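Listed after this line are the structures, all set down as structure tokens.
Computed from the coordinates by the stated procedures, all read-outs in this text should not be read as laboratory data. In this text the structure is predicted, and so the values were computed from the model without any measurement. Cβ atoms are built from the backbone, for glycine too; each structure is taken alone.
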Structure I
């Protein structure tokens, strides 16, 4: 039986990694085998490319080159992590996927949409997510969370962009959720993580259930 593929998208500091972990715990409690992963990265080759991208080393090459690097990382990630897990019947929960390239490089980086779509068709093919959760929060809120999370460390390639960039990023993700509502759900990420997790779980059950849920699961989000 083929597994299910869930991705999380959203701006910086919207809580994607936290919600990936909470959802994975919830699915495991419901009896599912779960693989959690991330982009860029998630496989040995893709992790090398992740360092190049997030360090900012590729930024001088332009958004088009970054899109190609993301595609190369995604190809390795799909081949070595995502597709094998789905073939085993596992559920894959991923922090970012192809929508990030559509938004960051395609919309904000103004890379030709024809190139973005061609790369997606070539690399992703029919391995599109069954469900994409778009976490939504004001840009100022997300950036404040990101700063608190990293402490005195420098921000990565994208956290260092202007507030205007991050506001446009939020708008682009909201538009994506609207245009692809058959796959995407928009979730307000400004609540406490446990409340956000409960909203996400309801969407997962509605879209991809049913599950044989225990009374503990029905009572609230996993701790």
Structure II
């Protein structure tokens, strides 16, 4: 057999965006000040995610971040082959994680895409001793085909059921809202600060696929 009639397809891929935003320092400083002001009146800022949407504010830092998120959404849609107009709104909220704080494995219902922008990531002291599998301040994404890695062999690209990232300030990430993810505990005395968001599509009939 010469393989000329063989067709190998990539099926059901998951696209995930990692984008380091340039010149983010000044905006991050302003975003931290904004979040600190919110915390003075709302101690449950992270879990009360329906309030205090930074993307609704008209400030230099929030306008900059809104523009970057919108541009990243456009890049994502092009990457997955969507070549028609899509209208959306951004709902965001601040995350402030103190020592020991984490987020259970979860996804984001009732939206199309989800993402996080990282404002501050604390560094652990170099003298801290811990198990090698402890990954503070990381975020892990899980293969939505839960048992798929059980069928893998050495060298198979699907052998690892998870993808883990240690974010840095200025990193913007975007992924399908259905993708399960876990935010590892913060083991530093400093706070970890980020802004998460959901992309909610404004409905149009031309979104319906032809099947």
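From I, II, which structure was helix-only ellipticity at 222 nm (-39500 (n - 2.57) for each DSSP H run of 4 or more, over all residues; to 500) = -6000 calculated on? Derived from II, not from the others.
Comparing FRET efficiency 1/(1 + (r/R0)^6) of positions 53 and 133 (r between Cβ atoms, R0 = 25 Å, to 0.05) across structures I, II, the highest value is found for I. Out of I, II, choose the structure whose coordinates give Cα Rg over 2.2 N^0.38 Å, for residues 77-180 alone equal to 1.21 when calculated. For Cα Rg over 2.2 N^0.38 Å, for residues 77-180 alone, the value 1.21 is produced by structure I. One of I, II was used to calculate distance in nm of label points 7 Å out along Cα→Cβ at positions 69 and 189, giving 3.3; which? Computed on structure II. Sorting I, II by mean count of other Cβ atoms within 10 Å over residues 13-20 from high to low puts I first, with the largest value. Looking at structures I, II, which one was mean projected area of the Cα convex hull in nm² calculated from, given that it came out as 16.3? The structure behind it is II.
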